1. Mean count of other Cβ atoms within 10 Å over residues 166-173 was computed and gave 18.6; which structure, 1, 2, did it come from?
2. For the read-out volume of the Cα convex hull per residue in Å³, a value of 189 was computed from one structure; give its label from 1, 2.
3. Comparing structures 1, 2 by FRET efficiency 1/(1 + (r/R0)^6) of positions 214 and 430 (r between Cβ atoms, R0 = 41 Å, to 0.05), which one has the largest value?
4. Give the label, chosen from 1, 2, of the structure having the highest value of mean count of other Cβ atoms within 10 Å over residues 206-213.
5. 1, 2: which one has relative contact order in percent (Cα under 8 Å, 6 or more apart), as calculated, at 29?
6. For which of the structures 1, 2 does the calculation of helix-only ellipticity at 222 nm (-39500 (n - 2.57) for each DSSP H run of 4 or more, over all residues; to 500) return -25500?
Structure 1
């Protein structure tokens with residue numbers, strides 16, 4: 001590992017950060033349109049889509065610790081511990097993204113559900129093969145407390161920037177309103193075209209990350225002496241290692257806290273189209289503007305995180321960001337239910353929501369950046385405690401939490417739509433106002449409860465700047 005305070009080459013930093021684009025290229029379509037596409041466009045029951053989410057989540061939950069253990073214990077002079085698996089994931093990931101949103105016209109009913117389930121699992125496994133080794137590199141590329149935050153910030157900027165650009169293409173080109181589809185969001189062919197673009201972008205991003213960090217392999221962490229003494233561990237031992245890691249308070253508190261946040265994010269994102277189109281009554285152009293604001297919010301979020309975590313600490317910054325995010329995300333919906341927000345269709349409402357989303361995105365980005373930067377510090381704590389470098393196992397917790405955001409978050413979103421009896425394939429003007437009221441009355445408390453859970457576990461995270469610096473000195477000695 002590089003010496004504390006050493007700087008990564010600019011090319012390496014950029015190439016590694018671009019790898020995040022692959023994750024966001026997949027996540028944009030999954031998080032924003034998976035439920036809407038199969039439920040509102042193709043007519044699959046929202047509850048059934050939620051069940052498929054859970055099945056895919058189970059498969060995913062089994063794969064993350066396995067991939068973490070494999071990449072921790074694999075060793076090759078040419079490929080190191082991580083790069084081979086990252087490279088092998090590229091084509092399956094890109095193909096799976098396209099195939100999921102491109103079911104043939106003759107596939108319907110039971111077979112459509114089977115197509116959805118198979119490719120949802122396929123894409124998840126391909127992403128696991130890339131993301132677990134990829135994100136583990138964050139801890140290996142630099143041991144510096146602040147550089148890790150900066151590296152994660154740049155990754156987040158690249159990833160979310162890609163989401164904005166892909167989103168602009170989706171709304172302006174692939175799902176644009178037209179004579180055949182006055183509301184382009186109901187055009188099934190547009191999703192296939194958008195998925196093709198996302199798949200190609202994902203493949204390119206993976207290869208850039210692999211090639212750009214290739215030269216760093218000789219200086220990256222190898223298997224520790226303790227791990228070498230155990231010999232080559234079997235893949236199934238990853239489960240035991242993952243459970244053992246949960247005995248560590250830093251790992252346990254951060255992983256569970258980020259899981260609560262990620263489930264909230266998945267729940268909110270899965271319902272974002274419903275919230276913008278139906279609850280707030282936005283048209284296509286207004287929804288696109290909100291997406292643009294979310295992209296703009298990345299920049300102040302990254303700057304705010306870097307500055308505040310340097311002045312105070314990562315833990316303190318995380319708690320402030322989470323507390324403020326609870327208020328930003330729930331109060332506007334509760335205010336609408338109380339009749340205190342401007343009416344739908346007014347400029348006052350549109351600009352109010354735009355401002356709220358901008359501020360909220362700043363805090364959301366901060367939570368994402370800090371969670372991964374803090375997990376890099378946890379890897380050092382765990383190495384000091386156990387004598388083993390197991391970044392793959394530890395970052396499997398972050399990977400699993402991200403996927404829980406889509407699985408459990410998507411299931412909660414499906415349950416909400418089922419409970420309020422939200423109609424399928426229905427235009428906004430035809431929705432019963434009581435359905436929208438019930439939607440908001442369940443949406444806001446769910447968001448609040450999940451974020452409070454995240455805050456409670458983040459508050460138990462014990463690693464400070466001083467503690468981390470002491471840990472690095474002990475490891476280097």
Structure 2
């Protein structure tokens with residue numbers, strides 16, 4: 001097997017040198033300068049395992065497009081080095097075999113792309129882990145090179161240069177907090193102050209004002225000492241208000257005043273304090289709809305949304321999935337005793353076809369399960385969670401009993417019996433984790449799904465030593 005480089009412009013000599021250095025290519029590289037010659041090689045029995053083409057010029061009339069139909073077989077992957085305009089032309093062609101690779105590119109970037117490309121056989125490994133250069137972060141703490149994410153990066157770069165308030169929107173698990181961290185990290189405030197996050201939906205209503213603005217000793221029962229609020233902690237830095245849509249109307253008024261004047265008044269304090277804080281808020285709710293029914297103040301919305309940033313769902317950036325898979329598995333491998341080495345094309349195709357309603361968070365959780373439960377060095381279709389197999393049309397495989405969707409299914413007592421307390425504990429843990437995953441680890445919402453008090457849920461999490469998924473600061 002060999003790699004074919006089509007250099008129609010005769011300008012890809014550095015690319016050829018970099019390809020030869022890649023572990024899967026080495027000296028097995030064939031370079032041609034015309035599509036017609038490449039088409040003949042693709043028709044032959046000794047077809048290449050991968051094709052790299054320099055540029056999109058002439059591709060719409062290229063004989064490469066008709067080869068697969070003539071031969072009665074799929075083409076191997078074709079990486080096309082191109083700019084954003086070239087990506088759009090490829091999208092118009094609509095052929096999944098042709099995959100854009102943003103140019104200009106450096107050697108490490110090319111190797112990352114090669115390590116994430118599928119091979120011509122369903123049984124072969126599509127993504128290698130730990131082979132070639134380690135996956136790198138592509139912008140701040142983000143992984144992703146798609147045109148969709150490039151537009152997000154451009155917006156974040158511009159936002160970071162200002163002190164204006166910013167509202168980050170997007171579905172749960174899309175990386176809204178990561179966006180806020182990038183904004184802070186690229187701003188001048190990263191040198192003068194810290195990044196202070198607060199989840200507005202995770203703090204009991206009666207403590208929100210104290211958490212935001214602080215309190216004085218004796219201000220209320222239990223206030224045994226002075227307490228510095230999040231605004232004061234974020235002085236000269238950035239305050240990130242996550243789940244801003246969960247905030248009660250009574251506190252929205254006080255938040256608006258703090259944003260307009262820069263003054264805060266700790267609970268029980270006789271005077272206000274001046275703070276210099278840049279606020280970035282985030283929500284997965286439709287705040288305009290919330291305003292229409294009187295659940296969110298219009299004046300606060302327009303104060304927060306001076307600069308709106310939308311984080312795209314994973315289904316809008318599927319070309320980033322191989323990069324994210326390699327990054328997450330590389331991170332997970334470092335914590336496992338028997339790290340996996342690859343992912344088959346069949347498994348990758350299934351992960352690419354799934355729509356990921358839980359976005360990056362769901363992808364990370366699925367990969368962790370796959371790696372932990374893997375029985376071989378390569379992750380295949382059998383390792384996919386049953387839910388994903390069913391959704392993408394692979395539901396004929398035997399269902400995983402650990403993933404039963406019937407919460408009230410009658411359990412079966414093993415022949416040799418079981419320890420009831422352990423079984424009940426496992427069942428309870430499973431339902432708690434499902435509730436937390438469904439709500440993006442929002443404890444208030446998860447407690448409501450389970451019909452229990454939030455404090456009870458928090459105590460159970462502590463007892464069971466359950467913590468939220470650490471995303472490696474990546475999306």
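Derivation of every value follows stated rules applied to the coordinates shown; laboratory data play no part. This one's a predicted model, so the numbers in the text were calculated from it and none came from an experiment. Cβ atoms are built from the backbone, for glycine too; each structure is taken alone.
1. 1
2. This figure was derived from 2.
3. Of structures 1, 2, the maximum of FRET efficiency 1/(1 + (r/R0)^6) of positions 214 and 430 (r between Cβ atoms, R0 = 41 Å, to 0.05) occurs in 2.
4. 1
5. Computing relative contact order in percent (Cα under 8 Å, 6 or more apart) on every structure in 1, 2 gives 29 only for 1.
6. 1
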